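Pasting the structures in now, so scroll down.
Only the coordinates and a few stated rules stand behind these numbers; no lab work does. Just so we're clear, the structure is a prediction, and the values are computed from it rather than from any experiment.
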Structure 1
Amino acid sequence: MTAGPHVVSDVMTHAVVAVGRDAPFKDIVKLMEQWKVSALPVLEGEGRVVGVVSEADLLPKEEFRDADPDPYSRALRRSDLAKAGAVTAGELMTAPAVTVHADSTLAQAARIMALRKVKRLPVVNDEGLLEGVVSRADLLKVFLREDDDIADEIRRDILDVLFPAPVEPIHVMVAEGVVTLTGKVGDTTMIPMTVRLVRAVEGVVDVDCHLCGDEAG
């Protein structure tokens, strides 16, 4: 994994299993079990993503197998009851699909997942054609960056820019993703910004800042 801002294409899975609108219920279940995934993109035409069918879309069939909901429950769970009677991906899927582009940042993808409460996002191009899938586990790959790689990025892209002439050399130590900064700087008002920028570096778990001003000066 290269240094610098990471985007979805850096971590996404390119080989993706998907289904068409007419895929039957049992085939969907088999594919999820075979590929160990919790959701499948639903495609039409040349590979345009039109929806996603997930475990949550399949569960109503089991939940309402022997149930006879009262009128209030029927009104409240109309969508789930419809899915309980569905037999194809087109009937089961959630549409439109929540997707992301390959050049989106990992932070953007993470926000979409959190806000829309999904575990996987189809990655599409500008025409809506499937290019891959990114999962929560994929987004966590940035924390596998080597400590030395993280330290090099902090020195090059942050410290050398903000403090081109420090009072004394600024030392960066990274251990298990935790960054420790020590040294003296001429402008202490820059320290809070430094901490924010370092914390935003992908792969950083925490920041322990011991930067200070030159008291003798």
Structure 2
Amino acid sequence: MNTTALRLGDIAPDFTQISTIGPISLYQWMGSDWCVLFSHPKDFTPVCTTELGELSRLKPEFDRRHCKVLGLSVDSLQDHKYWMKDIEATQKCSLNFPLLADADQKVSKEYGMVHPNANTALTVRTVFVIDPKKRIRLTISYPPSTGRNFKEILRAIDSLQITDSNKVATPVNWEFGDRCIILPSVSDEEASELFPEGWDEQCPYLRYVKQPEV
């Protein structure tokens, strides 16, 4: 069991666990793609059911970003298969990504998804965004009662992918297509080469620029 909390920049632990599509070894399954690994407190619960339906609808957006989606619950594979029928009936869509059956809590404990002060029998709603180098780039933890906003997770992935390949950051409430901010470490001379169309300088350290091409 991992007793140290995983932090941004850490290497995501590899694992092999059974899932609704068969055994998954994380690194092999990811290949050179990004990954969103997220946990659910329990099968047959209302908030989780709505989340899995919404994520199934949004999966093409994750695919477009070369990001694989991997769910986890500490219930059995048999329970997952019964639950999938409920998801299809209530959410009007089929589960189109794998769901780990982490009944032995091997993965959830390694990733710190079980918070003893919350409930040792449940995982919290944890999200890990893992990049192709297998580094953890974003973490979010919600209490079991609060559903996630997967559009926000897509927004964060867009920001990560744009800022990884360009010397920019994304400002408050940024959405894809909005202006970005030139990094303070970039001199005006270098910025002139990188952004020949110019920028909007609010002050020396706040320089807005058109979003670079992805």
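Could you tell me which structure in 1, 2 was used to calculate percent of Cα pairs over 23 Å apart as 59?
Working: 1: 59; 2: 50.
The value was obtained from structure 1.
Which one of 1, 2 has Rg and Dmax of the Cα atoms in Å, for residues 102-205 alone, as calculated from the coordinates, equal to 17.4, 54?
Working: 1: 17.4, 54; 2: 18.9, 56.
So the calculation was done on 1.
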